[in-house]
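Colleague: Listed next: structures, encoded as structure tokens.
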Structure I
Amino acid sequence: MRITATISIPKTLFEEIKKISKEEETTRSELIRQALREYLIRKKFERARNKLMLEAVRKGVIMTEKEIFDEIS
């Protein structure tokens, strides 16, 4: 199921989206969907990492980014 959302963006950003979508032979909508997916994945990872880092600091444990990634994967 799809929902249509209307957003307002600066003209320069729109032009950049238009250019990249043409170069990648995809639609502007698909380019924006993919960018949002990647943003949400990154945010989810950052939040989980921050939560684990706070826990590690409280426990006096140091975790590498790989250990954090493995923990949330």
Structure II
Amino acid sequence: METYEFIIALVSIVVAGGIIRQAVLSKQAKHAASLDQETLARLESLEKLEGRVTVLEKIITDKKTKLADEIDNL
């Protein structure tokens, strides 16, 4: 009987390990998906900021008369 008990205990440990492994992998996949969404949101925000910086660079580097004309045209 000891052999069968050992085999049952060994199989139980292997099955439990597989279940725990799948749970951990599932949790990691969910975390990675949320990071991907966060990364995309940050990239969109970065693109908006780059556009704003471009506008500010144009304002700073343009000649005063050209800038005044553009402001008047608005």
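Colleague: If you work out mean count of other Cβ atoms within 10 Å over residues 3-10 for I, II, which one comes out largest?
Modeller: Structure II gives the largest value of mean count of other Cβ atoms within 10 Å over residues 3-10 among I, II.
Colleague: A value of 61 was derived for volume of the Cα convex hull per residue in Å³; which structure in I, II was it taken from?
Modeller: Matching structure: II.
Colleague: Supply the structure label, taken from I, II, corresponding to helix-only ellipticity at 222 nm (-39500 (n - 2.57) for each DSSP H run of 4 or more, over all residues; to 500) with the calculated value -24500.
Modeller: I
Read the figures in this text as sums done on the coordinates, not as results from a lab. Here the structure is a predicted model, which is why all the values come from computation and not from measurement. Cβ atoms are built from the backbone, for glycine too; each structure is taken alone.
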